[in-house]
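Below you'll find a set of structures to go through.
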Structure 1
Amino acid sequence: MTERIAFLGIGLMGAPMAANLAPVFPVTAWNRTRAKADALAEHGAKVAASAGEAVADADIVVTMLESGPAVEAVLFGEHRTSDAIRRGSLVIDMSSIPPAMARSHAERLGQRGIAHLDAPVSGGTLGARDGKLVIMVGGAAADFHRAAPVFERLGRPTLVGPSGSGQLAKLCNQAIVGITIGAVAEALLLAAAGGADPAAVRQALMGGFADSRILVEHGQRMLNRRFLPGARVSMQIKDLDTVLATARENNLTLPISERVTELFKALAVEGAAGYDHSALLLELEHINQPARVGSAPNILPE
């Protein structure tokens, strides 16, 4: 029997993810702003007027929400969908939230007879669209296997440990992403200031030890000076703040992550919170005026 899915949170990531599930599973979608969910009707999904209505008949509930407080509000606060989710159902939280909160959600849902996986993703909007997300999963092996048909439509899942471990893996991912964006931006700025062609330098580095998807994709965005959001600066800051808070909980100091977080926050203060996180280049250029990567105009969100 095909499991019925409720998908809560139809944003930049949730919309293409739900669209990939709808041809295979009966999907009911809900979003706080209904118009975003309505767009899924063309993919065969039903649209619910409330989160409670969406989950009432679901076997699997997928949440893809902005933050930990948003997930808390949907599950246990304002929307109280946990009261409407049936016993025996499985909640898959694919949002990025603190590990301790994920463990708390798993415990509270478990007391109601509801299974839980924390399964944040990496791969951005392109990965969501193409079904090629990296999915980091925390929870029980039996629940992971139950969720496998859902995960297979979305990308490549890996069970990394018990509840909260998926979120911890995502924090590791976000630390690497934030730091590497900074490294790529600094490298391109150094190339430009020193008189080399930054586009040619990027090309030369690809395939060597410095190669990465961030050099390839974000480096190209920096060269094009196209900072329309895939992953917003504000979301990168949220995740880096959680990285640092989790580090403190584990008696760690992460000085590189601390400095990159400061740079992203300075960029946000200057009005770029809604820009793509590759726009960290702009903060480095601000610090190093008049140094600049290329002469093209910036392409920014309205």
Structure 2
Amino acid sequence: MAARLPASVRFGASSWNYPGWRGLVYHREYTGTGASARMLEEYARFPLFRTVGIDSSFYAPPTEATLAAYAEHLPPGFPCVSKVWNQLTVQTFTQAQDKARAGHVNPDFLNPDVFLEAVYEPYRRYFTDHAGPLVFEFQTISRGSGMTPERFAERLDEFFSALPRDAMYAVEIRNEEFLTPMYFAVLREHGVAHVFNSWTRMPPIGHQLDLPGSLSGPFLVARALLRPGRTYDEAVDAFSPYDRILDPSPPLRRDLVRLIETAVHTRIPAYLLVNNRAEGSSPLTIAEVLRLLPPAAA
């Protein structure tokens, strides 16, 4: 099945710390110090996985020791799609994010100096061989914050203008109204990929792909997270421990096939992450998508 996947397309999961994959992806038990890194080593041997999402980096930048441990257990050239620390992408703190600062504007929002020191430099020093796209995930920004689609695009322009061009950057948004021609133009100007995401309050991936200019970077990134309309908590309750598909989504699978075909047609690499909470089991969803590939894409 893995042989059907074009060489330029890399599928992976949003994370790898799932004991429920025992017997499917993992064949050993992992406990004690360093268990996560050792689990990552077996993850990377699973035939359908050619990349992986590092989601924990959203809540705090990985330490040098953590990056070194991951690098030690990954095969050469195995790229990771890492979320960027949310200290850079939270515009106004909410109660859930920081009770002490709820309602206050984040002074580090899109601060290039913070990014360079906390994220870029450690990855450059300790993770160069495995540094794939760095994803800036912007959770829903309230309309009351004053952040209009135009201002958001302007802030992105200012931010990426200050960054080195030797890294792969991608932007994931949770505000549908931000999907404007100006937003895509800014990303295209800086070689930044728009992240095609399937999420609670975003239009389906296929709809995003149909928007003019949405293929903004020299590579393609997608994250199939949730079925539109379903919340994260609902998905956790419904799908754990993620060892089987419980809610098949043919539209999502077709959209992922379209992304593969787009990557092949445009001759750009693609990083496609599938979350357990999309259908119930990331590796099994990927297998079902591969079954849909036409012979011409194999």
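A short reminder: the numbers here are calculations on the coordinates, not readings from a lab. Here the structure is a predicted model, which is why all the values come from computation and not from measurement. Cβ atoms are built from the backbone, for glycine too; each structure is taken alone.
Supply the structure label, taken from 1, 2, corresponding to distance in nm of label points 7 Å out along Cα→Cβ at positions 51 and 75 with the calculated value 1.7. Numbers along the way, then the final one.
Numbers: 1: 1.0; 2: 1.7.
Here the read-out was taken from 2.
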From 1, 2, which structure was relative contact order in percent (Cα under 8 Å, 6 or more apart) = 13 calculated on? 1
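Out of 1, 2, choose the structure whose coordinates give mean count of other Cβ atoms within 10 Å over residues 27-34 equal to 9.6 when calculated. Please list the in-between numbers first.
Details: 1: 21.5; 2: 9.6.
Here the read-out was taken from 2.
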18.4, 56 is what came out when Rg and Dmax of the Cα atoms in Å was calculated for one structure; which of 1, 2 is it? 2
Source structure (of 1, 2) for distance in nm of label points 7 Å out along Cα→Cβ at positions 147 and 259, computed value 3.6: 1
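For which of 1, 2 does helix-only ellipticity at 222 nm (-39500 (n - 2.57) for each DSSP H run of 4 or more, over all residues; to 500), calculated from the coordinates, equal -14000?
1
Can you rank 1, 2 by distance in nm of label points 7 Å out along Cα→Cβ at positions 107 and 275 and just name the one with the largest value?
Details: 1: 4.2; 2: 3.2.
Largest value of distance in nm of label points 7 Å out along Cα→Cβ at positions 107 and 275: 1.
A value of 0.40 was derived for FRET efficiency 1/(1 + (r/R0)^6) of positions 11 and 155 (r between Cβ atoms, R0 = 30 Å, to 0.05); which structure in 1, 2 was it taken from? Intermediate results must be reported in sequence, preceding the final value.
Working: 1: 0.95; 2: 0.40.
Clearly, the read-out refers to 2.
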